[in-house]
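Please go over the structures that come below.
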Structure 1
């Protein structure tokens with residue numbers, strides 16, 4: 001059966017629960033477009049923060065141990081000796097590629113060449129992978145789950161054989177491009193189908209998971225989900241990592257099943273679509289909260305506002321110093337510091353009794 005017919009059959013009968021999520025996401029998308037009056041300075045700070053959060057989360061999903069603070073230090077040019085060179089190289093590649101996608105997605109046409117270029121850029125600092133970056137796999141690979149220590153703990157599913165990969169990628173990209181251009185299905189269904197099929201093919205020798213999350217940002221921006229740079233979908237996936245793998249595994253088991261005129265088994269990507277759309281819906285809701293919370297002074301009580309104003313007047317300070325100088329109770333200081341951290345307005349420096357806070361650059 002051709003790819004066109006297979007994909008059409010997958011997306012012909014979509015359950016109501018899927019459409020309910022799509023309807024909610026579309027409503028929030030409209031609210032973002034209509035209500036986004038966020039200042040360029042705020043969006044710039046937020047985008048920088050999300051680049052760090054997304055890079056850390058996406059690499060940790062695949063077994064990295066780097067915290068967001070480690071990622072930030074690395075991107076500031078600070079050497080971190082406790083991590084292997086490969087960890088640092090992969091983080092730098094992801095950060096720079098995602099940054100380029102955020103800034104230049106409009107100028108990048110969707111194609112196999114673009115996907116290969118993304119893979120090459122993702123691995124451009126990884127010396128060990130220089131011979132296969134940007135090239136489809138020449139040997140078989142499998143999707144494996146790793147634990148928090150980076151240890152492989154089981155095979156999730158087998159992937160497309162290497163000799164079939166070029167053909168299947170060509171068909172997948174052509175179908176996706178045509179479906180988006182012709183608006184044959186809702187774009188979220190098209191993107192969801194592309195991602196689960198891309199991961200099932202696993203076209204490159206390594207880093208397919210990371211690349212799928214780069215491609216998620218890219219494709220979502222191409223169809224005007226413009227809040228992608230301001231809320232990390234990678235972090236949302238990291239927080240639900242077991243469910244992510246379960247959704248992939250359940251869906252993959254049904255792929256490439258044989259249809260017949262006598263009622264053979266049917267491919268079913270509902271498991272994956274439910275997970276994917278749940279992540280996008282959560283991301284959408286968080287984006288709308290940014291609009292509601294951007295005007296910080298309207299969000300703070302008079303006492304909390306005193307803390308914010310004091311922080312703006314100094315380089316950094318401890319909670320005790322803030323309480324004393326702003327003349328605000330220590331409990332109130334804790335409340336507003338937590339709120340400002342959530343809003344990405346301040347940074348925490350140090351730990352324990354030496355913790356200090358400062359306005360984000």
Structure 2
């Protein structure tokens with residue numbers, strides 16, 4: 001008995017020594033930069049949910065190169081100066097890469113901070129072309145660009161409203177004016193000139209003056225370049241004044257918050273966005289998990305999830321989380337499987353073959369339209 005007890009003690013001691021000597025599993029920090037507070041916090045929530053779900057799944061599968069991934073949060077509140085401050089804080093935390101930001105006016109100045117430190121940046125939602133036109137090799141996006149989005153919106157307006165009166169409004173931001181100008185350029189190139197081109201102010205709530213001006217001009221269709229807060233208010237006030245013009249807006253209004261502002265006034269409003277991904281086979285498991293947790297992965301949720309996926313897979317391919325090495329892997333022409341389908345990046349960091357389609361708000365939900373349904377609009 002004494003001998004057996006002594007052996008047990010020795011075995012226990014040996015195991016204890018091994019436990020003390022075994023190093024803790026290393027971790028790598030991944031930054032998430034988004035408007036977690038402020039006027040666009042609803043989109044920030046999409047980013048947070050997508051990133052956290054992707055990291056959870058990634059860690060459950062073993063992490064990246066033997067390291068567990070820890071999210072570090074940077075709240076930019078949709079403000080460029082706060083975004084730069086958040087970028088510097090994330091860099092100071094030693095993040096290997098950053099998923100973000102949302103607003104192009106934030107992503108563009110923040111990108112220089114990351115570039116100077118060799119930190120990879122992948123944005124799920126900043127669509128202004130300027131971001132990837134800077135020549136920074138460590139900047140990528142999983143979404144499309146406003147020139148692509150503007151082509152779809154402008155072509156639709158020039159076709160469905162040929163010879164009729166169109167107003168183009170924008171919120172004077174890098175994103176809002178950029179997508180409005182891209183839409184205008186495409187529409188003009190196809191022979192339709194707008195009869196109004198107006199800028200509004202972010203944060204403004206009373207748009208009665210511009211609505212009255214559109215009503216007096218007998219506007220048939222309105223394109224608004226901006227986000228869901230102002231877009232929802234403009235549309236609601238249009239309907240309150242009896243202006244029945246078709247309302248069309250870009251991806252910045254892709255949020256249930258838009259309908260929360262408009263209510264039934266939003267019925268039939270059109271939106272440009274990427275094809276519906278929640279029904280795709282690659283997204284099925286992730287979407288089911290979100291819904292099991294009581295969350296609907298709308299808008300940029302899956303684009304954020306995909307951003308984490310492409311970073312992780314490229315880091316595994318590179319055998320490193322070093323920004324330059326991961327960027328080289330993303331630039332090598334490989335297709336990376338994600339919840340929004342395979343992504344291949346061009347030399348600028350844009351996804352190849354990205355496309356936009358038209359959606360219609362119907363009974364509080366965004367419904368992707370078929371080509372036949374689009375053809376009937378404006379008749």
Structure 3
């Protein structure tokens with residue numbers, strides 16, 4: 001562990017939303033540094049903690065035995081002082097359609113540096129606005145994180161769409177000694193395109209129409225090896241979404257998604273997802289914009305030099321680079337490419353898990 005000290009983080013920096021808080025708390029647990037986050041969600045119309053943000057903090061505090069102040073709805077300042085990261089079994093119920101995948105994003109790097117395996121049951125929204133759908137996490141994000149040596153699985157027990165929530169997932173994490181460096185610049189040729197089109201408490205033709213529309217767009221874009229699974233499930237709903245990914249060799253997949261909504265035609269949902277995937281592929285980069293947001297933290301933690309070609313350098317990625325510099329004292333190199341793409345590079349901090357002995 002890096003020697004403990006206290007940091008102050010401006011929560012209005014960069015994207016200025018909940019990600020600053022979640023990232024700061026995760027890095028606090030990993031480094032042992034207490035953190036004070038002020039101006040929380042300072043760039044949002046309704047600043048301060050909202051109910052959907054509390055559970056990520058409560059979850060991080062539970063797995064690290066942290067002392068927390070300011071954990072109230074509307075609070076604009078939180079202080080977080082972690083102790084020891086522990087695995088084991090946990091259950092967190094968001095009680096709204098708040099995103100389970102954002103809780104997963106918070107906990108996964110923390111629990112990777114626990115002393116024993118962890119199993120976490122999370123109840124809430126699995127497919128909701130402003131967060132990665134559960135199928136993106138299962139089929140795109142987790143396979144990519146395995147390149148770092150992350151040992152994790154994610155089971156979907158029940159879907160929960162906005163605004164009802166009520167979905168359930170189980171995250172399983174095995175501890176690691178350290179993370180391997182990552183290198184993926186330009187993508188390989190597209191071998192196949194796969195996906196999952198789902199609907200909950202809606203007629204099955206909704207999922208079928210989403211899938212058919214997406215496949216039509218992809219085939220018109222020159223891709224013939226396209227197969228999209230269709231799922232109709234019962235649960236808290238109604239709702240629908242579609243997640244697509246391109247197999248481009250190795251463990252890296254390029255993904256895109258679209259979410260259904262009231263009065264939004266299923267054909268439009270599928271077309272939107274297909275067009276987004278084609279746009280990602282057109283950049284020629286190995287890492288899509290959403291995965292780029294997620295791997296930045298792991299690149300900073302890894303033991304060695306990591307380099308990634310991102311289809312777009314988002315505010316989320318830039319925010320995580322800024323946070324990792326503050327906590328880990330790493331320096332990033334960014335080379336922007338035509339069209340908004342970028343190559344990012346960092347010599348990772350080489351964080352080691354003190355709870356696991358080296359072989």
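Read-outs: derived from the displayed coordinates by stated rules, not from any lab. Quantities reported herein were computed from a predicted structural model and do not represent experimental measurements. Cβ atoms are built from the backbone, for glycine too; each structure is taken alone.
For the reader, a short list of remarks on this structure follows.
- Ranked by Rg/Rh (Cα atoms, Kirkwood Rh), structures 1, 2, 3 are topped by 2, which has the highest value.
- When Rg/Rh (Cα atoms, Kirkwood Rh), for residues 270-333 alone is computed for each of 1, 2, 3, the largest belongs to: 1
- A value of 0.25 for FRET efficiency 1/(1 + (r/R0)^6) of positions 134 and 246 (r between Cβ atoms, R0 = 30 Å, to 0.05), calculated from one of 1, 2, 3, originates in structure 2.
- Identity of the structure behind -14000 (criterion: helix-only ellipticity at 222 nm (-39500 (n - 2.57) for each DSSP H run of 4 or more, over all residues; to 500), calculated), options 1, 2, 3: 2
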